[in-house]
Structure I
Amino acid sequence: MSAEQVDTVVIGAGVVGLAVARALALAGREVMVLEAEHTFGTMTSARNSEVIHAGIYYPAGSLKSRLCVQGRQMLYAYCGERGIAHRRCGKLIVACNDAQVRELRAIEARAVANGVTDLRWLPRAEAQALEPQLSCQAALLSPSTGIVDSHGLMLSLLGDVENAGGVLAVNSKVNWLAAQAGSALAAIKIGVSDPGQSGDELVLQARQVVNAAGLGAIALAHRTQGLAPEHRPPMPTHWAKGNYFTLGGRAPFAHLIYPVVERDSPSLGVHLTLDLGGQAKFGPDVQWQDSGDDYRVDAARADSFYDEVRRYWPGLADDALQPGYAGIRPKLTGPGEAAADFMIQGPREHGVPGLVNLFGIESPGLTSCLALGAEVARCLEP
């Protein structure tokens, strides 16, 4: 089968894939972005909290901590330069009992180790002066936390790719990859089909390929000929759905509110986040499931949301929450296991020239997207 020759292919047009494509296009590569859906950014990138994270929670020295701190700075600068809607609204991490106050001190120390140096400790009175509806014993104020219009961000990233000569091909599902040993021109062949049409595959031959397929990245690694089994994360994928509920009317908070989660708790805590229009949403929770395509929000799950939220906002009225939306995180670990770091697997790790796999790019992937793009570009440098 003859193959069309391309220079660089990025698989997946979510916020991370587009940021990677932008970095490579600006470095002078001819970039084609392949997206299985009908347009860009319809999966995980469209189903999150749209929060710009400061880099507080992640283990010191991890990719998540380093790329979140770098990415946050890059993202604020980029949004300011391009006029992308965003707001540095700040976040309060709140402790409601003595055990949580001790954990809040540990969170503060971890943040400082990660290079987050602008946190401010607030006793109860100061926290309630900022947010009169809040109930807590103490809080940490993170002024670097914010929110962003994720669609506007992706639209701008795509514009940068196209202005640098790159192209986006939608309805283009990647069926397999195959390393081509000994090829002077290309490292990898790619089988692509239109999922809505029958017929022969289009085979592309590329010098560089970045697997930024998000929820499908691990499955694609298992369909990559020439990638050793030890470099393929185990299947099946861990599907962790996060449900969100929205608050009717305008929120009585100006900051994002994140409860302290005690170390042995399986919960992420029910966060209160805001959109740029001022509407509050609560979530995500964690609902493990057997597939990656169930985005329904069960209204009955609101019962547990009320209990969690009223620990820091006793004034939440009955029947105030409505089912909002759900997202699914591309997890590398399952129930009861510690959260995994980002996995950026390049030629130095797996030995396949020109191939980079991105696995487990969940939160803070949005915040880290520009830093992730720069990191992938470095992985592909000669």
Structure II
Amino acid sequence: METLWFLGVLLSICSLSFSQECNQQLLENVDFPGADIKSVFSPDAAHCQQLCTQHPSCRYFTFVRADWTKDNWHFYCYLKTSPSQQPNVRTPLQGVTSGFSLKPCSSDPQPCLPQVYHNMDFPGADYQTLFTADYDECQRACTRDPACQFFTFVNGVFKPERIRYKCHLKFSWSAPITSIVERKTGVVSGFSHNAEITQDVKPACEGKLFPSTDIPGNDIVVLPAASPEHCQTLCSAHPVCTFFSFVSNNFNCHLKNNKNEMVTKAKKGVTSGTAARFCQLDNSWVKVALEGVDFRGDDIRYELMDDAGTCLKTCNEDPTCQFYTYVNTNFFDSQYRRRCYLKRAITMPAPPKVTKLANVVSGFQLRNCVNSAPHTDVVALVFNIGT
């Protein structure tokens, strides 16, 4: 009996070791059924693999390709995990591609996505449109604009004729967004000091905040935020946000849009402010440890540590960690005491939806391709933008 137990332990160790090896293989017409943790949209299996790599819990995935025929669930990317970090079942299935997270592969946190997709639409997330001669020019416009993460271009044979050659620039968050922020006694949370909250290089400035002031209405999105300064940074990163209101009791950050007027109202517990478009806000708020605040979810892993300072140091030294929560030794539940939870969110370009549509071309910005793209034409396209 002891021999069998020992063999079982060895097999478990070998399985864990195998699961942590770099495996870049894509398996066409193979399904990893079950174990879903989230479904998102992707234009192809390679993009789906990158989303799995950035998701804190995903270890493997199954992607539904354009040639899937059983229903209309094309372009779904199913992110998956299991205790063994390996799929429990592998079955043949026409029209899907499966693969593994690239976390063990020292993958690029901001991957280059040079592929363009003909007859594929990325509907939604538009913030600006213009007319361009072709999809290359549309992609150049997207790459030049710091807010643009992906685009859809309508070609010269599209119907109706009046929107031919229209280039749709689209936005998704490149800054880490915490899923849930809430008050909890006995915990400390904060951000990695290396987290790229903003990517632009601009002159420094101090943002204007209006304490105990609300700007009612005109909401475009409500996000969790750790502080008014964090909320202002999110507003400044969003291309159509003109001002914001941060509610301190629930950590809700209300991003708003109204280019015509800003009507304020006195309200305790709310801080409002305007976006900073042409300067770099002071990011000292990133280095503030938040006592009694929990960043719930988005866990990569946890380790036992003696204090919150060590937890922050560990997050700073881990290139995958963007924020953290530490459970103090006086936490009410002894099971969780001294746990340092390292966390991250997806920050790569990700369209909210992907659909088939004839005579359009979609793709991504190429700002991330300068240092990583192996193709000379992609690098030339990026460099030509600044000339």
Structure III
Amino acid sequence: MNGSSAAVGVGPAARTPGRRRSALLLSGSLGMGHDVMAEACATSLTQRGFAARTGDSLRMLGGRNGARGEKVFRGMLAVPGLYDAVHFSQMRTGGPLARLIERTSSRYVVPALREELISQPTDLVISIFATGAAATSRVKPEFPGLVTAVFSTDCCVHRLWVHENTDLYLVTSQTAARYVRRFAPNALVSVVPTPVREPFYDPPTQEEARASLGIPADAPCVLLMSGSWGLGPLVESAAALAGAGIYVLAVAGRNEQLAAKLTALSERQHKVVPFGFTDRIPTLMAASDLVVTSSGDTCSEARVIGRDLLLLDVVPGHGRDNLQKELERGHAEVTNTDPVSLTRSALACLDRVKPPSSRVAVGPQAWEQAFGAALAQIGFGAHW
């Protein structure tokens, strides 16, 4: 299902003398994970001479449709078992509902994407959100020479990610590569490390981080977070952990209601240190002995800093797939989300591990090398 390579790098946009090559990253505003990966790709592309810009696939739905899409997704997460049912029975298999979702979203996104590509000549589109991948596949034949790629960090890449006219798939595990080939047996797939933002490679020491936060040097301390939406019973978990004598750096992300509740809790339990949306995550990880979080990009960041993980099973569907991937990568345990079970698991982890754990993540150069090699396969080598 990957597109023909005959036109790679030779379209009208590519031939324009003196024009800087251009890339469009199609992200999606569900949480922050897609945006973080788009930022990593944009940074790497800029270093390679591209003019890189990022678009939001959900916003391309137009008007109320983008907000409605997020509302529907949040609604499914709120009903126990519903998103699991949709993910495992439809999206992973490419069932009728998945195909309907794809057709409906593309009806709105394709015209917006077409207009974007007409107004700004583009050599490369990398879709980091499944909605963008579907629309790009449909619009690509109208733009000779346009090269298209898909980048998914999911362990089990579901059907909505895989489309005709895709020149390259970037994934972060061999399992994911095989899920791509489930739907596109001849696809060109490159396995790359999960990119991690630069500040995580140069964190403060634990002593420095704790001094900046007012955490005693010899006290047990965990970082508690669950994505930018703050999924799961974080308030109850923070209260239980603090009640067991653990300092809790509790991050609400963009969830303002959760942030207010954590702040109120901290006034009663002073071992809880609340944060809303913050760019201090490298410092918070460095201060902690253990990172308690859901499966996602945070896991790779924690491994770079050298912190073990206790994973909350709170993200259904693809989150359950990804949780298994993180457990297989090591230095991670999983816990139930009721406060008693979580606290028991956290105390056991704190007894077993003393930071820093051996780092199982690779350095930034590994991402750059793998990303560069992948681009070279589709005609964008160093001297393109």
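For mean count of other Cβ atoms within 10 Å over residues 155-162, the highest value in the series I, II, III is held by structure III. Given a value of -13500 for helix-only ellipticity at 222 nm (-39500 (n - 2.57) for each DSSP H run of 4 or more, over all residues; to 500), point me to the structure among I, II, III it was derived from. Among I, II, III, the structure yielding -13500 for helix-only ellipticity at 222 nm (-39500 (n - 2.57) for each DSSP H run of 4 or more, over all residues; to 500) is III.
Looking at mean projected area of the Cα convex hull in nm², for residues 75-202 alone over structures I, II, III, structure I comes out largest.
Computed from the coordinates by the stated procedures, all read-outs in this text should not be read as laboratory data. Just so we're clear, the structure is a prediction, and the values are computed from it rather than from any experiment. Cβ atoms are built from the backbone, for glycine too; each structure is taken alone.
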